[in-house]
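Read-outs throughout are calculated quantities, based only on the coordinates presented, and are distinct from any laboratory measurement. In this text the structure is predicted, and so the values were computed from the model without any measurement. Cβ atoms are built from the backbone, for glycine too; each structure is taken alone.
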Structure 1
Amino acid sequence: MKKIYKEFSEINGEYIEEIPGQDRFGFGLSDMDDFFEIEEIIKHDGFYKGSLIRFYDYQTGKVYQPFERQKNIAYGRPIYIGDIFYILQVDFDEGDAKIYKYFPEENLEKIFDYKVKDLSTYNLSFIGSNLHLISQDSNYLEIYYPYRKTVTLAGNESVLLIDDGKVYINAWIEEGWDDVKDMPGEDYSYYEKLIIKDFDSNILSERLGNLHQRGDGSWWLS
């Protein structure tokens with residue numbers, strides 16, 4: 001039977017995700033639990049089995065695993081900025097969150113670390129277009145790297161990127177909801193707005209539109 005697909009050098013049954021800004025490598029995580037969920041697992045079960053992050057090379061078919069699996073250690077989604085990948089590793093045993101620079105077969109270097117107790121693990125992640133380590137909930141954006149800032153958020157706001165001292169936010173808007181019937185009313189509408197704030201939580205601008213990133217790394221408003 002004719003084979004219509006290519007194979008990587010290592011088959012793990014993982015879902016491979018794209019990493020915006022380049023098209024050579026995808027990545028796979030062996031476990032999709034968020035960091036705050038892993039904290040709860042450790043509290044409940046006493047341990048977490050640990051996760052793996054792998055990079056899949058579409059040019060050569062090779063698979064790269066920069067770290068061995070270790071108990072109570074987990075990884076976030078990598079980000080690609082300036083021809084390098086950045087990996088977030090959280091070690092719940094040591095109580096450390098580490099930022100690594102990485103490029104397969106060339107470089108793996110720790111560039112910064114934090115104490116987990118000084119961070120919120122809720123939606124702890126990297127965002128672009130410059131490297132920022134952040135967490136966010138329905139009230140606040142917390143920026144940890146490369147500087148410490150707190151920005152107030154509304155419950156319908158989600159931060160996408162930080163650039164040149166400006167915070168770019170998608171806000172979902174629902175209009176015409178019938179609270180009595182708990183269903184959309186006749187004039188119901190849903191749309192998104194782009195809101196730009198400064199680090200003092202002041203709104204600099206807002207307009208209709210959904211901001212999203214393409215695979216090539218560019219940002220588009222739709």
Structure 2
Amino acid sequence: MATFTLVPGADGRAWFWHRLVPELRARGHDVVTMDLPSEDSADLEECARAVVSAVERKAGPSGPLVLVAQSLGGFTAPLVCGRLPVPVAELVLLNAMVPAPGETAGQWWGNTGQAKARSEYAAATGRGADPAFDPLVDFFHDVPAEVTQEAFALGASEPPAAMFAQPWPLTRWPDVPTRFLQAREDRVFPLEFQRRIARERLGLEVEEIPGGHLAALSRPRELADALLRTRPA
């Protein structure tokens with residue numbers, strides 16, 4: 001049995017994982033979730049401390065600890081490695097942003113060419129080049145209607161402004177086994193774009209999974225299966 005610690009993305013809410021949690025528990029695993037700080041002044045360090053605190057509130061991780069980072073969580077999760085009560089057995093990036101040392105989350109978009117990749121993918125899939133951003137189309141296109149309604153009923157939750165201005169403080173990626181799960185139909189971070197980023201910044205190949213950017217909401221069963229697959233050699 002493993003303990004999966006699930007770090008949300010820009011939304012910052014544990015709710016994001018609410019469909020994945022029962023899938024992992026049904027397979028006999030423990031799960032830790034948390035809300036991240038939402039104040040504009042909250043920086044990467046405060047978000048990392050929130051993750052550590054959530055794990056420490058458990059009586060103690062039962063089995064290997066697996067850290068899963070969604071999207072913007074890719075900036076926070078590596079900072080947590082080495083701070084937890086037990087070593088992180090595996091860091092799993094899920095449709096994630098991969099920071100470079102000294103890079104801010106605000107700079108990441110231009111540095112990686114995300115806008116061009118999104119535009120090209122939109123054109124290739126019949127939506128026209130550079131379409132206006134629409135969360136229903138870009139994020140929720142494959143999420144069940146009732147889950148989408150619940151998400152919008154909760155209201156918008158913006159990430160802290162400080163997270164986008166703070167340079168990523170690590171000088172290198174943590175020495176932790178890392179996997180990169182990437183959804184095939186992600187319209188924000190297209191698959192081929194993420195293949196390039198994973199290779200250039202981590203020397204990794206992505207593992208394809210079904211669904212879009214919010215795969216934890218749209219394909220929780222398939223995501224749980226992917227998380228439990230043996231790590232590729």
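Suppose you compute helix-only ellipticity at 222 nm (-39500 (n - 2.57) for each DSSP H run of 4 or more, over all residues; to 500) for every structure in 1, 2: which one lands on -1500?
1
If FRET efficiency 1/(1 + (r/R0)^6) of positions 85 and 117 (r between Cβ atoms, R0 = 30 Å, to 0.05) is computed to be 0.65, which of 1, 2 is the source?
1
For distance in nm of label points 7 Å out along Cα→Cβ at positions 101 and 125, which structure out of 1, 2 has the highest calculated value?
Largest value of distance in nm of label points 7 Å out along Cα→Cβ at positions 101 and 125: 2.
Using distance in nm of label points 7 Å out along Cα→Cβ at positions 93 and 173 as the calculated read-out, with 5.1 as its value, let me know the right label among 1, 2.
Attributed to the structure labelled 1.
Can you rank 1, 2 by relative contact order in percent (Cα under 8 Å, 6 or more apart) and just name the one with the largest value?
Answer by largest value of relative contact order in percent (Cα under 8 Å, 6 or more apart): 2.
Suppose Rg/Rh (Cα atoms, Kirkwood Rh) works out to 1.01; of 1, 2, which structure was it derived from?
The correct label is 1.
Taking mean count of other Cβ atoms within 10 Å over residues 69-76 from the coordinates of each of 1, 2, which one would give 26.1?
2
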